[in-house]
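Asker: Scrolling down, you'll hit the structures one after another.
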Structure 1
Amino acid sequence: MALFPFFFLYVFMFLTALVFSALGLGGGTLYLPIQLFFHIDFHVAATTSLFLILITSLSSTLVFRKAKMVDWAMALVLEATTTVGGFLGGLYSGHFSGRTLTLLFAAVVGFAAYFMIRGLKAKPVNGPEVSRFLLWKRHLGLENYRINLALALPACLLVGGLSGLIGIGGGILKIPMMVLLFRVPMNVAVGSSAFMVGVTASGGFLGHLKAGQCDWKIALALAPGVFLAGQLGARKSVKVDKKKMKAYFGYFLLGLAVLLAIRTAV
């Protein structure tokens, strides 16, 4: 890629990592379409996206860990199936055309935009404790919540497969899943998601890598800027009003989904 276009690609990726890390997301929702607009092949772009999500996740997790916003046990258990799904999605992505995957990507972005605009609210755990098979009681600081593993593990496998297939870390799906299905408090969901997207992305990245779809020159060149942006964004996230940020960004993602769908369909 020529130096002038690469400069703009670098700037866009930096800004993407800055915003997404503040939301506990990996950045794949924009990493991928940005590369597509620079005429990078979908499968190469998806692989690069997953690699950059790994970098963003590592950077932002270092910050959220210090703020005690990461439920490590929950994240590791849920990622046990998500990573397998991510690997399988990345491995078999070559069986689908770039056009099909782009339309699927646009649908996922539109889904995420809806929940960002609508807002997510976790209900506190009230009443007597209920003993139920595979009902996992969790607490982090003053927050208490329960996760039904019989529902969570299959859901994470599906999220991982979809994420690996289209080259994202899955945070835009995991945060609504954790908050709406399992009543995980928003701050815990954001902090834990920052770590989880990197684990999911690792599975998808390895799948794409095995399929021979990586351009290491672009990936490694973009990594330092993304790491720095991840640090800055996560530090800002600890202080910022996430509700308003998510709503504004949701409208942006909705427009992006429509634009991608139109561009691909025409």
Structure 2
Amino acid sequence: MFVFDAGYDPVKLQQGLGGHPCQILVRLRAGRRFYGDPGLCDPPAHIGRPRRHGPKMKCNDPSTWPEPSSEHVCEDAGYGSVRVRAWARLHPKVQDHEGRGGSRGPLPVVVGTLILVEVERLPRGERRREPRVLWLWWHGPEEMALDLGLIWRSYVRRFDLEHTFRFLKQSMGWTTPRVRHPEQADRWTWLVMAAFAQLRLPRACVADLRLPWERRYDPGRLTPIRVHRAVSALLMHLGTPAKPPKPCGRSPGRPKGRLSGRAERYPALKKSA
């Protein structure tokens, strides 16, 4: 599942990932308009071009909302009462043709599922603001069932993922090495993920070095950055399975007459004018 914030075009994403076994979840602004199946409209009074768009649904006008195709209601510790409604088989109007020159063919009709998330309150630390409705666009393979309970929690976890990426870059040095080959980048990423997993395991074995303005957590719920502060003291007691290094003296260096050669160069990618 790929989760995107507002500002991304759901039509372009859905077309680009078409045919792949994945789901997309995109946040929408509250002023969008969507259209249903043209067969739901009354037949036209005159003979002409068949309808391509059905009844209009305005996200900011509840009087235009049809009956939802599915609904999910639950209780959450942070958000209180949560209500999730979904309208399947809707599509937005596409304004531009694909490509710069355009085409004489009809504009594409991209069908997906529109989701509305309403919560009773915001979690602690954000309750100064009033909760607003959340509009989402979802699309997945036809054989995959829509799980509304998983959908809304997946978008909420997007903020946790962003903080995780920030921690991996700033504290774990994920983007510090300047490697030349993709295989080197993959190996370094797996090493960083292994180190991150090691920070998740000893949460109940280290003392919380909390700063005065930080929130208190239970010992088993410490964040990785809290464990990272105190894990050095734990490593002194655990030791290491590696053997102590042996002195090797002065390195002889590269043999005389051997040249390593220049590193392989790759052409830079340039955008066309």
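Asker: State the single structure among 1, 2 that was used to calculate semi-axes √(5λ) of the Cα gyration tensor in Å, giving 29, 19, 17.
Answerer: 1
Asker: Here is a further query. Which structure, out of 1, 2, was FRET efficiency 1/(1 + (r/R0)^6) of positions 5 and 157 (r between Cβ atoms, R0 = 30 Å, to 0.05) calculated from, if the result is 0.20? Mind showing how you got there, number by number?
Answerer: Working: 1: 0.20; 2: 1.00.
Structure of origin is 1.
Asker: Which of 1, 2 yields -7500 for helix-only ellipticity at 222 nm (-39500 (n - 2.57) for each DSSP H run of 4 or more, over all residues; to 500), as computed?
Answerer: Values: 1: -24500; 2: -7500.
Here the read-out was taken from 2.
Asker: Just checking, which of 1, 2 has the largest value of distance in nm of label points 7 Å out along Cα→Cβ at positions 37 and 221?
Answerer: Numbers: 1: 1.9; 2: 4.6.
Greatest value across 1, 2: structure 2.
Asker: Going by mean count of other Cβ atoms within 10 Å over residues 77-84, which of structures 1, 2 comes out largest? Provide the component values of the computation, followed by the final result.
Answerer: Values: 1: 22.1; 2: 15.2.
Top value of mean count of other Cβ atoms within 10 Å over residues 77-84, among 1, 2, belongs to structure 1.
Asker: Identify the structure, out of 1, 2, from whose coordinates relative contact order in percent (Cα under 8 Å, 6 or more apart) was calculated to give 39. Before the final figure, lay out the partial values.
Answerer: On the way: 1: 39; 2: 13.
Attributed to the structure labelled 1.
Asker: Assuming 1.6 is distance in nm of label points 7 Å out along Cα→Cβ at positions 69 and 253 as calculated from a single structure, say which of 1, 2 it is. Walk me through the numbers before you get to the answer.
Answerer: Details: 1: 1.6; 2: 7.2.
Going through each structure in turn, the value belongs to 1.
Asker: Continuing with this model, one more query. Compare Kirkwood radius over Cα pairs in Å, for residues 93-172 alone across structures 1, 2 and report the one with the greatest value.
Answerer: On the way: 1: 15.4; 2: 16.7.
The structure with the largest value is 2.
Asker: A value of 0.65 was computed for FRET efficiency 1/(1 + (r/R0)^6) of positions 53 and 149 (r between Cβ atoms, R0 = 35 Å, to 0.05); which of 1, 2 is the source structure?
Answerer: Working: 1: 0.90; 2: 0.65.
Going label by label, the one that fits is 2.
Read the figures in this text as sums done on the coordinates, not as results from a lab. Note that the structure is a prediction, hence the values are computed from the model and not measured. Cβ atoms are built from the backbone, for glycine too; each structure is taken alone.
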